[in-house]
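Structures are listed in the sections that come next.
Each reported figure results from applying straightforward, stated rules to the coordinates on display, with no laboratory input. No experiment lies behind these values; they were computed from the predicted model shown. Cβ atoms are built from the backbone, for glycine too; each structure is taken alone.
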Structure P
Amino acid sequence: MNFLWFHLMPYMDLPADFRAQNPSVWVDINPALFDPARAHGMYNDYFDELEYAAKVGFDAICVNEHHSNAYGLMPSPNLIAMALARATKDVKICVLGNSIALYNPPTRVAEEFAMIDCVSGGRLIAGFPVGTPMDTCFAYSANPSQLRQRYQEAHDLIVRSWTDPKPFAFNGRFTQQAHVNVWPRPIQKPHPPIWIPGGGSVETWTWCVENDYVYCYLSYGGYKAAQDTMKGFWNVVERHGKEKNPYRAGFLQFVGVAESRQQAMDLYTEPAEYFYGRCQHIDPRYAGPPGYVTEATQRAGLTGQVASLADRSKRRRPTEMKEIVEAGYVVIGTPEEVVEQIHEVATSLHVGQLMPLLHFGNMSKDTTFMNTRLFAEKVMPRLKGLFAEHEDHWWPKPFAAPAMAAE
């Protein structure tokens, strides 16, 4: 199986009374709480952490797009990915992803992803999320009833711009371009592998299966709460007569590794409580605008992750470490204990693309390095062979760069 080191880049200085004094961490968070000087240090530390994960042997490093919030300081993941493409050599660059319905025109995504693929030598994984309602409908004022139609049209335009051998005109409902001629083009043919981050909608499952894309459940509720969601996805795979290959699916799991369970509790309690107590404080007003959730998903009785988090933020939900661990939000323990738990995560959800979140909340750089090193040295080697009987058809295929001419 593959291990992809995932980073959210949270703002780490939210005050202790943040929940009491602020309605939401997203959309209308108080700009006065942001200190650019502190963010300078955070961003540079976060680059160090991502590059360290590449150095110690993770298969990929992951970045993502969010707007107007304090738990993810990456409004442009492509900027981060381009820097990582230059700073690393072999690790895959996974952008999960660009909210393609927000780009006007969407060919901007095609161009920037192609640049990253060229600079990296064909190491890009291209993620196309629909996007959270906070990012899309509120921060960027997208019409929720049109969001999925915009998304599908943007997807079609981007993929065609990568694969059509000639310039063409595009006349869609939302985008009209007389001359589509994307330069540069990606190294990977026909295009970089496409992964779809999702929160548990029927349409996203079907979209992934019909297009043969990887479905990534980026859950903050842990593997115990994810069982029904992943079962729903695999049911769709079976109904379409497709191979139940675990590499079709990815899952994000918070993890904290230490030399003893007590040390793990000591090290990771504050970061976990910071994340679930402050970074997941979401106002329900922003979680489910009319039209965002489709009729089919509502009829299936599914609640999106964001809406669930907002509902739990309003009501009582686990914010203390003991409950966080018991609920499966965070997997912690010794390397042996974490191996056992990650094995359960992977086999119970049947996922071959695991995205451990090894920095969360206000975790220090030193603790992040230790967590990353222990996972890479003592957890990954014991699980890499899981699902070895399956072939991963959704992994980047870099090319061998030609030798540079001597000066």
Structure Q
Amino acid sequence: MLSASGIAAVPASRDMLNAARRTGSGVSAKHIVAIPSWYSTGRGSGGGYFRDQALALQAAGHRVAILAPDIFTHRDLRAGRLSRSDAGRVVVEKDGVDIYRRTARIWMPRLPYRNALSWSLCGLALFAAYVARNGTPDLVHAHSCLHAGVLAALIRARHGVPFVVTEHSTGFAQGRLRWWERDLVRRVIRRADARIAVSPHLALLLEAQFPGAPWAYLPNILGDFFRAPFAGVARGQGGKNSFVFLCAARLSPVKNHALLIDAFADAFAGNAEVRLQLAGDGPLHEQLSRQCAQRGVASQVEFLGALPAEGLRAAMDAADCFALASDVETFGVVVIEAQAAGLPCVCTASGGPDHLIDAVNGRLVPAGDRPALRQALIEMRGRALGYDRARISAEAISRFGREEFCRRFAEIVT
């Protein structure tokens, strides 16, 4: 079991955080270790925004590294996903920022706290290896309470390093945390020197579910590829009357592609001039393909698969409107990417997008409301050319670019 005393041993101290940051009357560069709760790659949905933040802070003059512990079971070994020789090794990858990885095998049976304990023990060993090579950091930035926040709290208890936690998880909105996970989240929140939520909606949700600790709002960041503003390139494909809706999201239930396809079919089935492109892959691919055929829009819906950043930007440059019908979003990085590319957006009010969409850049409709989504798509088909795409792009880059992120991050941790 994960000991409560391990997390609560050192009291929070804002003075410690300030001392690590300031030299004389100025503000010094900091040595920051970012710890994501999940990190498969910095080039896609498995952790791209963690890397983008690290690169932004590094460009601002900070020393930054990412620590990515991971755990695996005997089932993973049997499936060939890992080899026995992987366990315990520290691997350093160079990806614009240093990525330190270490994996550990789970030996305990499935019990409450097991994964948090195993993941954190793996992370503590990884942190010790990192400190031996690079010295002790000034600050740990944990991405999500489970399990990076647990690890950061243990690092604070053992090494006295202050930490901030940024919450990204949809689990709080979906109400799917187990009792022991809620227990750990409470401890992490209590010990953190600062708490950050990626949307105002998530901040309010966390304050309501875990009273007594305020949450600051700091949105996710645009990746480098979306820093160039929209330059007025003509949109659309196949002639002046064609219109392309683009959705970029993993093909999973929470993204509710089924609702988007139904609303699209309700509005445009049989109209070859209007098309829907779905960028992304996932477990619902075959099911959604069958739905398109059943609704008579198979020839109008194109599955683009998972796209690299360059491919996604090209798809956005060729589209006329971005559409997202998620049930729950904590933020919606792809929404601000679409805006940075100059696209007006139609999104469901699913949490994160609620503060991203206004009359200047698109339409927001209730989550799960098929008639409202259908009507919004129809209206966007007729009005998309009236949006000021250069303005949409400029405002997105101003709000979610590197400089603004680093400025607001410094304000929160000071």
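Quick look at the numbers
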| quantity | calculated |
| --- | --- |
| Which entry (P, Q) yields the derived value 21.6 for Kirkwood radius over Cα pairs in Å | P |
| Among P, Q, structure where relative contact order in percent (Cα under 8 Å, 6 or more apart) as derived comes to 22 | P |
| For FRET efficiency 1/(1 + (r/R0)^6) of positions 86 and 182 (r between Cβ atoms, R0 = 25 Å, to 0.05) computed as 0.70, the structure of P, Q it came from | P |
